[in-house]
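What follows is a set of structures for review.
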Structure I
Amino acid sequence: MGKVGIVTDSAGDLSIEQLKEKGIRVVPLKVRIDDKEYVDVTELNAATYWELAQVSHELPQTSAPSIGEFEVAFQEMANEGTDCIFCITISSELSATYQSAVAAAKKVAPHITVRVYDSRYVSLAEGFLAMKAAELADEGLSLENLEAEIKAYASKILVYGTLDTLENLKRGGRIGAAQALLGSLLSFKPVIEVKDGLVLPESRQRTRSRALDYLLDKVSQNGPYSWVGVMQAQAPETEEFVRQVALRSGLETVYLTTIGPIIGTHAGIRTVGLTLVKAE
């Protein structure tokens, strides 16, 4: 079997430039802000999303790509000479994207083999796996070996974040109402983790500064790392936070991204997150 083509959705918070650089085909989710629907990445970048979201009268709504959109992407890659495809999606617990990709893979099966992988993660954790898959494909790994490597990397990932509020997650149906109430009680700042494909409450901190310190303690406690990333949604503390992550992780490079519409709609503005990949 020849070289593997890589496909992902847009929930991994990779820019269109990064996707092109790595040779990753993106099938975007969509976001509706007030009365207008946008295609993520291609029609709406992260910076513009936050400008629009802050003046929106309602919580933006996201939707998964259709089966047909995945089918078109897979078929076009087959027509371009791609031998087989590895498709990485946002957690199936949080979006119907995985199901759409699986259904599309079955439709194109007579023309090309497509392996759909449920990342069980969101944002940079998913994005990192897509980037790693592209690197492995460039090294000439077979589809089976590439999938095995990605599973191994996924098992080493930790994802944490602190939100200004759990209200967006509650309104978007991504976390229970009782947990959202606990998160806002006495102005606690919630810390969440993504585990087993779900967004789960990890702790509650009394202030935002304590929540950020708590995240930094996670960096100190769980190393060493092969890769670390910071996700932020217009958070004013970003520069200092990234500096501290670099110091505590011992890595010269800390990957930084702005949380885009798909995750940002549910996480809310001023979210700060960590993706940590533990070393061997």
Structure II
Amino acid sequence: MAIIIDGKALAKKIRENLKIECDELKEKGINPKLAVIMVGDNQASKVYVKNKSKACNEVGIEYEEYLLKEDTKQEELLDLIEKLNKDKSVNGILLQSPIPKHLNINEAFKTITYLKDVDGFTPSSVGKLCIGEDTFVSCTPLGVIKMFEEYDIDLNGKDVVILGRSNIVGKPLIQCCLQKNATVTTCHSKTNNLKEHTKRADVIISAIGRPKFVTEDMVKDGVVIIDVGINRDENGKLVGDVDFENVEKKASYITPVPGGVGPMTIAMLMNNVIKATKEQYKEKTF
């Protein structure tokens, strides 16, 4: 039977440590602040934003929310980002995705100044990650790496298969795992003979958004399973990309959904806000 990786408990421990760091900054007259921009009326985004606000409150990070209308123009969005870039009281800027299709999200990410890029999405952050420099790493990949470290799961020389190639999760994870000396294979919707790749994997990280897609016959005994997926099954129950009940029997470690990667993503956002605050004062940008 697999060891369940408890992301909820680990995230709680991380937030408690971050609160200590936040309190120390406040004693020096530094008040970390996160600004979140949400465009439109996406219900899932509202839930995510609420959870981020709650986490900020728990750690002691000041929180500002900017709710823009569905028909907001690109220029208006960029103007707001530029305003927040220049606002010395704001240490982190987060643009909640998705945004309406008429807006260019990549252009918006490019506009966020590097030192406030707590989501790790700017070209500067992505580039630094690729060449192994210290940078802001996307919150979900960073959370996954923290799980490996907490549970002493050594990736050195291991075959890691990542299911999904998104800019937010899949691609940054490639670099994160390479830095841990893993041999990384990335699979996606165009991959042939997917099961051949997953069957030999020592570690599988799934981020494809298909409920219970990874089944028992696709994995070998002793595999480590990290399930990034958040889906609803036919009964409306929250499930991951992995058929947890059956795959757990073969795995050595596995993350549940909910209670696995999700809480870690928000904890890493808090981590990046504190990191950004420290970096800004170190760089004397204020």
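With FRET efficiency 1/(1 + (r/R0)^6) of positions 126 and 246 (r between Cβ atoms, R0 = 30 Å, to 0.05) coming out at 0.25, pick the structure among I, II it was computed from.
Label of the source structure: II.
Please compute distance in nm of label points 7 Å out along Cα→Cβ at positions 54 and 230 for structures I, II and give me the label with the greatest value.
Once distance in nm of label points 7 Å out along Cα→Cβ at positions 54 and 230 is tallied for I, II, the winner is I.
Work out the source of 1.3 here, i.e. which of I, II gives that when distance in nm of label points 7 Å out along Cα→Cβ at positions 94 and 190 is computed.
Answer for the origin of the read-out: I.
Starting from the value 3.4: which structure in I, II was distance in nm of label points 7 Å out along Cα→Cβ at positions 22 and 78 calculated from?
II
No value in this document is a laboratory result; all are computed from the given coordinates. Note that this is a predicted model, so its numbers are computed, not measured. Cβ atoms are built from the backbone, for glycine too; each structure is taken alone.
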